[in-house]
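Please go over the structures that come below.
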Structure P
Amino acid sequence: MDWGMKNRLSRVFKPNTGKTVMLAVDHGYFQGPTTRLENPRKTITPLVPYADSLMLTRGTLRNCVDAVAEVPIVLRVSGGPSILSELSNEEITTSVKEAVRLNAAGVGMSIFVGAPNEKQTLVNLGHLVNEAEEYGMPVLAITAVGKEMNRDARYLGLACRIAAEYGAHYVKTYYCDKDFEKVVDGCPVPVVIAGGKKISEKEALEMSYNAIQAGAKGVDMGRNIWQSDHPVAMIKAVRAVVHENATAKEALEIFEKESKK
C-alpha cells in the first residue's frame, strides 16, 4: 500500500483509535429530498465538526459543503436508478480523476449481491479498484441489501467477503444481531456498519456499541443522526461509542445531556 493510500485511509480512520464515524448524506442520489435532508447544507453544516468524514455525492459536496471545511470526503461514484426503478442497476457515474480533483479521501460504490444486476455491480467494483489504485485512492464497497434479502450473518458475510476479494479497501454493511463477529472475521478489510432506517436513539446506540464490540471499525450513519430531533447530541453520543469505548448506556446519557443544551 503506497503513501497516498495510507494517508487517505488515515484521514477517515483516526490513527489514535483506528476507527471512524462517517456521516452519510448521500441518500438524495436515489431518494430525492429525503426527510430532514431536504436542504443538505442546513443539515450538514452543524454536524461537520463531529464527523470523521462525509459520505456524499459530488453535487452535494460542491453546493452544500464549504470548501474550507476540514472534513475528509468519501465520494459516492455509483448511481443510475431512482427508488422508482430497479436499484441494483447501478453504474459508475463519477470518475476517480474527479474524486482527486475534489480532494476526496476515498470513493464509495454499492454492490448488490444476490440482486438482478449482481454481476454488473461486482464488475463495476473491480474496474473502480483498478482505476482508483492508480491514484492511491481507497475504495469503499457498500453492500446494498434489497427488500427481499435476509440481513443475516450468512448473507452479509458473503457480500463483505466478495467485496474484499474484488479489492475493496474497506466495506460498509448492515449489522445483524446474531453472529456479526463472523461477518467481521470473514472479511480481511475493515468493516463499518450502516445506520439504516431511523430507529430510536437508544436502539441506534446499542447497535453501534454491539457492532464495535464485534469488531467493526466504525459506523457510516445518516438517518439515525440527522433525523434525530437532536442531531448534534446524537453524533456526539455515537462518537463516544466509537472512539471513547463508551457503553450504549453511557452514550445515551451523553445524548440526553447534550440534547438539553
Structure Q
Amino acid sequence: MTTENFASQAEILKLARVLGTTPERLAYLENVDAAELQAFREQVTDTLFDANRAALERMAMASKLVPSPILAKIAEKVFGPLLCARIAGLVDVSRGVDVAKRLQPRFLADVAAELDPRRASAIITRIPLDTVVAVAGELVRREDWITVGRFVGHLPDPTVRKALAVIGDEALIRIAFVLDDKGRIDHVLGLLSEERFRGLLRVAAAAEDLWPPLLDLLTHLSEKRIEQWSHLLGELPPALRERVEETLGQAS
C-alpha cells in the first residue's frame, strides 16, 4: 500500500460522509488522485450549502431582530443542527459567536458534524476555549473523527493544545488520518511531549488496524521531527518498524 493509497482512502471516508453513503460503496475510487477526490468533495459540499441560499440569507438577516439568548433557544428547539450549520456562515461573526457560546456542547457537536468549517472559520476561532474543548470531547465520545479532523486547521494553538488533553492516543491517530489540512500534522504533533508521542506508537503497535493511519501520519512529519523521535521509532516491534521504514522511504 502506497502513501497515495492512504490519502485516497482518507478522502473516500470523508466523501462518503458528505454523500451519506458507506466508504465501501466508493471503494472503486481508491486509485483516483486524492487531490481530485478532495476537490470533488468540496464541490459537492458547496452545492449542498449553496442550495436555497437566498432563503438562508433572509433567515440570517431576520435573526438580527431576535435577542441572542432567545435565538439560541430557537436554534436548538426549532432550527435544528442542519439548518444552523447552513446559516452559520451567513450571520455576523460577533453575533454567531454570541449565539454559539449559549448552545449546549452536545447540540454544537451536532452542528459541527453538519458544518463546513471553511464558511464559518471566523466564528470558530472566536468561540470560547472551554466550549470548543467540550465539543471536541463530545465528538471524540461519538468517535466522529472526521468532524474533529475538519476543524483542527481552523483552531489556534492554545485551543488545539487543550483539546489534545481530551483526545486519547488512538483517537488522535484516527483523527490525523482524516485531517483536512495534513500540513498541520507536524505542527500539531510538535505540541506533544515525547512521552505522549511514545504513547501513540504503543497504541498503534498493539492494534494492527491502526498501522495504516499511523504510517500515514508519519509521512507528514518533517525530517526534523522524524530525527527528533527516531529513537522512539526504533522501539517499535520489528514488523511495524519494517513497515515504517518502507513507508518513509516511499515518502522521501
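Nothing in this text is a laboratory measurement; each read-out follows from the coordinates by a stated rule. Note that this is a predicted model, so its numbers are computed, not measured. Cβ atoms are built from the backbone, for glycine too; each structure is taken alone.
A few remarks follow.
- Entry that produces 0.15 once FRET efficiency 1/(1 + (r/R0)^6) of positions 94 and 206 (r between Cβ atoms, R0 = 35 Å, to 0.05) is calculated, selected from P, Q: Q
- Read-out FRET efficiency 1/(1 + (r/R0)^6) of positions 22 and 54 (r between Cβ atoms, R0 = 25 Å, to 0.05), computed value 0.15, structure in P, Q: Q
- Source structure (of P, Q) for log10 I(q)/I(0) by the Debye sum over Cα atoms at q = 0.10, 0.11 Å⁻¹, for residues 6-109 alone, computed value -0.28, -0.34: P
- When FRET efficiency 1/(1 + (r/R0)^6) of positions 86 and 134 (r between Cβ atoms, R0 = 35 Å, to 0.05) is computed for each of P, Q, the one that comes out at 0.65 is P.
- Test item: FRET efficiency 1/(1 + (r/R0)^6) of positions 126 and 238 (r between Cβ atoms, R0 = 30 Å, to 0.05) calculated as 0.05, pick one of P, Q: Q
- Ranking P, Q by distance in nm of label points 7 Å out along Cα→Cβ at positions 198 and 222, the structure that comes out highest: Q
- With helix-only ellipticity at 222 nm (-39500 (n - 2.57) for each DSSP H run of 4 or more, over all residues; to 500) derived as -19000, matching label from P, Q: Q
- Given 48, 42, 42 for Cα extents along the principal axes in Å, calculated: source structure among P, Q: P
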